[in-house]
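Each structure below appears as structure tokens.
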Structure P
Amino acid sequence: MSRKSGILMHISSLPSSYGIGTMGKEAYNFIDFLAEAGQKMWQVLPIGHTSYGDSPYQSYSSYAGNPYFIDLDTLCEEGLLERKDLEAIPREKDTEKVDYGMLFETRFPLLKKAAEKLLTMPPANFYTFLDENRHWIDDYAIFMAIKEKMGFKGREEWKKDLRIKGDEALLFADEEAVRIYKAIQFLFFKQWFALKGYANEKGIEITGDLPIYCASDSCDVWSEAKVFMLDEDYRPYLVAGCPPDGFSPLGQRWGNPIYDWDYLEKTKFSWWVERLRHSLKIFDVVRIDHFRGFDSYFVIDASEETAVNGKWVDGPKMKLFKAFEREIGENLPIIAEDLGYLTDSVKKLLLETGYPGMKVLQFAFDERESGDYLPHNYTKNSVCYVGTHDNDTAIGWYENVDMRDREKAKAYFNLNKEEGFAKGLIRGALASVSDTAIICMQDYLNLGSNARMNTPSTNSGNWQWRMNKDALTDVLCREIKEMTLLYGR
């Protein structure tokens, strides 16, 4: 593999006039910037239809796209909306943060109006889209129609007979609402594949993210209940998380249902195979979240409020990845998110799969981390980051980290004020032996902790950061390109 580099920034963080980044003009401008700056990859977070809490890692479906990312100006150009329709959107109070509450109130009425217009005379490719996505779109649209009829309450709050797919649930859904949700997904993927096609023409690969777990409040659990550990009321009795550590004394209780791996193995992991196949269709490279959970995963009784009393259970290990090779192909373009406490067993699994793992410079100097993330220990088959969406920005980390860790980093990378601490860490990532280096956009922009995307174990203030519309300057583009060329990427 040749050396290459890219930038991590979610679609939601792009500038726009309507409250959140979209697949419109600014996305195309960003691709142009990446190409001009010598980058080869654009890494995004999961692009699914986000649920309560707005986390990309908690979505209503493993397949459906986020309707918020549909560009409204494009819908106007296609005659599905009128310019006056957009005047109803409130002016943004803060252009550097996403207001999800405002989006929920204002965006869906516009998308439904566009969908209704589309359905008056559907184009031929609409029916082709439905046929090609029949394995998921019917269930998703029915699930969302039920959710809307239930006032958007979570699946576990519905009547028992509605909580999983069955005759009563299918009859309960409003037929017109089902059609509208299908049309909205058509609009999403029409724009998505146009954007991806443009990126590929410019030599940019899009790296996407596949969450290991599904939300309990999702079409996945509703339509494929046998895949998950659910009780007689169709609620999870075991949930996912991670144990207490130096960062979180109570651990993390994510709350996602646990997979019934015995059932999945009996079905030759077909549910997981189709999930990955879809991700490889919409992305050029797929980062699989929480890779260590396939070796062993942490389970917590659903009645527990924290992760203190959880336990480790063996996962499917290579059996799952052999199913991927058998059904999809060998040498798949996958990145393993192998961060956290890595046992010898996890390291062995990573080696067997052949997938590149992740190296995060912010972890290299932390005495609480047992893994060694210092660049002189890297192998070529890895992806180096200064930090990810779950970390503070480079500047935020440098300002808030323990003084001893900071001094180690300063000595290791020769960090200094003249160059800038963020730039010094970026240089360290690009200079590493890792075949791939991915840098968060916030770090290229030299931003502090207020631009952090996510703080794990916190329930508010996340996933909101947006880039200033004037941030992508010619000067920045030249600086990125010069560093990229200097280190052979």
Structure Q
Amino acid sequence: MSDEFRTEQDSLGEMQVPADAYWGAQTQRAIQNFPISDVTFGRRFVRALGIVKKAAAQANRDLGLVEEEKADCIVEAADEVIAGEHDDQFPVDVFQTGSGTSSNMNANEVISNRATEIYGGEIGTREIHPNDHVNYGQSSNDVIPTAMHVASLEAVEKDVVPALKTLRDALAEKEAEFDTVVKTGRTHLQDATPITLGQEFSGYRTQVEKGISRVQDTQGRLAELALGGTAVGTGLNTHPEFPAKAAEYISEETDLTFREADNHFEAQAAHDAMSEAHGALRTVAGSLNKIANDLRLLASGPRNGLGEIDQPENQPGSSIMPGKINPVVAESVNQLHKQVVGNDAAVSAGAAEGQIDLNLYKPVLASNFLQSARLIANGSEVFAEKFVAKLEADADHCEERVEQSMALATALNPAIGYDKASKVAKKALAEDKTIREVVLDEGYLDEDEVDEVLDPAKMTERGILGDE
């Protein structure tokens, strides 16, 4: 920003604003009033504000409410905001007035001053006015929740879902690759009946597939827009056709389907849709955490852990232990899960705090939601490409260990009964023998029968072994 200043004015009086800033007096007041976190809204939300202001100008132009030439200048300025050309002009802290009025006025002032320039005027002259033109037929109380939904749905559909599909595909490739690798299953972290590594990965792949569905199931509620409700939901000072027209333009701009809210009072006083959609993100983050934890365990070692898969060597793992390699990418996924859980606490608490006709937690709801979406999207891409895709199975080690498993005795139940099978398992453990060796020693089955009943690969399929 320039060291020189210009004077701008709002209803409280004059304010000194950096001469080269597109924002005005109200934004400057917000900068001074909220030096709280140094966290400002990012690309997704600023883009959404630009989309809302553009759509409003287009609708007002069509309805003859804003002069066409001025509306076109607003549209051009808003296009620049949408494209990210003025992100540095949105300096307001996330922790501000609960309606997000400061951010709405930030957008109004930036677009007003830039549109005035396009119109042929000078910054600060308000030839295209922030309230009378850019904010015509709107209120912060309906603009901000509209921007919240636009930004959130775009983040979900354009960032989160594609990233999850990338991860799903990477897991599906490993599912097929590991289909014939038979290993010891584990329940309670104890040896259980055999399973293929591909079957375990099918579970991970399905978790991600269902996560995609969960997130997309919330789309219909996020697609409802509060725009047109103005101050309290009644639509005072806006044209009856404005909400639907603006929603059409927003849909056109985003290539997503948005519509006017079913009930404007609900859309402004409560944010259950945001809470629901973030709950789906939290669930997805939990799925990613579970998968990352499992892969860390399966790759533990390399000599004194499970060691059933070999992890990629992404970077040296220790500043003191030479040659140590850690599952750093999986650990980053574990950490993003904890952040998303924390964000969900803020989102669910904030969404539940609507008071009478307005929820006053809009900025923090938007910020936390968009951070979670960004973490899940980026984390899923990195997890897929830098970890999952590079995993290798240690098939020989898996085969060796499954033969030593006490849980193979489970397959003996139909052949010799549970009590004898328990005796076999305990003796095998006590004498450091395999289940196969003890069964033959005890004479419960002959070699052909043992080969049929204690075939680990067959144990990974539904059915009763030895039953013809």
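No value in this document is a laboratory result; all are computed from the given coordinates. Remember, predicted model here, so these are calculated numbers, not experimental data. Cβ atoms are built from the backbone, for glycine too; each structure is taken alone.
Each of structures P, Q was scored by mean count of other Cβ atoms within 10 Å over residues 130-137; the highest score is held by Q.
Taking FRET efficiency 1/(1 + (r/R0)^6) of positions 90 and 186 (r between Cβ atoms, R0 = 35 Å, to 0.05) as the quantity of interest, name the structure among P, Q where it is greatest.
Details: P: 0.80; Q: 0.10.
Going through P, Q one by one, FRET efficiency 1/(1 + (r/R0)^6) of positions 90 and 186 (r between Cβ atoms, R0 = 35 Å, to 0.05) is largest in P.
Structures P, Q were shown, and volume of the Cα convex hull per residue in Å³ at 183 was computed from Q.
Between structures P, Q, the calculation of mean count of other Cβ atoms within 10 Å over residues 434-441 yields its largest number for P.
Consider the structures P, Q: one of them gives -18000 for helix-only ellipticity at 222 nm (-39500 (n - 2.57) for each DSSP H run of 4 or more, over all residues; to 500) as calculated from the coordinates. Say which.
On the way: P: -11500; Q: -18000.
Corresponding structure: Q.
Please state which of the structures P, Q yields 4.6 when distance in nm of label points 7 Å out along Cα→Cβ at positions 298 and 362 is computed from it. Going through each structure in turn, the value belongs to Q. A value of 3.1 for distance in nm of label points 7 Å out along Cα→Cβ at positions 98 and 258, calculated from one of P, Q, originates in structure P.
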